[in-house]
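These are the structures, in structure tokens.
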Structure I
Amino acid sequence: MTADYQTYTLDWEGFALSITYCPDWSPSYREIYGSPMAHLEIRSIDSQPLPITETGYRSHFINAELIDAEGGPVAFARAWLDHDAQSPKWKAAKAGRQQLCLF
């Protein structure tokens, strides 16, 4: 059986992102634990680093109820990015990208 994925786009702070989401990735997990396990993939279209990944790609397995509680996969991805964008490492990287180089 093949998992059914949904695809979304998100513009987050000027980064074009693709979000793929499967709300019930493993029927076996659902049968055993009583709730579905979701699979969320977040990709920067041009492979730019993001607060949640240095490669521009992140695959994440999570209880689907947590995705639903946040308002769906796009809202979850946005909240995750916004949260991790508060880290000193991301703030420094962002400042470095905005700095003009004279040489």
Structure II
Amino acid sequence: MLESEGWTILAEAQDGRSALREAERVKPDVVVLDVGLPDVSGIDLARQLHLRHPGLDVILVSTHDADDYADLARAAGARGFVPKAELSGQTLQRLLTD
């Protein structure tokens, strides 16, 4: 969906360990990260990414509402949180420019 809106996807990861490895390998500008990963909390992974790559913009997504995770996302160093139902290139761009 994001590619069809002009975003370039450099890598995908199925779990936190591979997400960290891919972030090191491709050095992205933005990471869109699911809160629910099989091996680690996305919130914890966002914190790790923020510590390792302070300039990296991390946006957390989940099937839950923003009320559930928005504050936790920001406390973990993420740029913001987007419910999956609202995920779009335009929504990401708005978060990145705020």
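All of the numbers you see were taken from the coordinates with simple rules; none came from a lab. Every value quoted in this text rests on a predicted model; they were computed, and no experiment measured them. Cβ atoms are built from the backbone, for glycine too; each structure is taken alone.
Given a value of 19 for relative contact order in percent (Cα under 8 Å, 6 or more apart), calculated from one of I, II, which structure does it belong to?
I
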Review point. For structures I, II, which has the highest computed value of distance in nm of label points 7 Å out along Cα→Cβ at positions 37 and 53?
Key: I
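If distance in nm of label points 7 Å out along Cα→Cβ at positions 45 and 61 comes out at 1.3 when worked out from the coordinates, which of I, II was used?
Values: I: 3.1; II: 1.3.
Considering all the candidates, the number was obtained from II.
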Study note, to complete from the structure: One of I, II was used to calculate mean projected area of the Cα convex hull in nm², yielding 7.6; that structure is I
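State the single structure among I, II that was used to calculate helix-only ellipticity at 222 nm (-39500 (n - 2.57) for each DSSP H run of 4 or more, over all residues; to 500), giving -10000. The partial results should precede the final answer.
Details: I: -10000; II: -12500.
The value was obtained from structure I.
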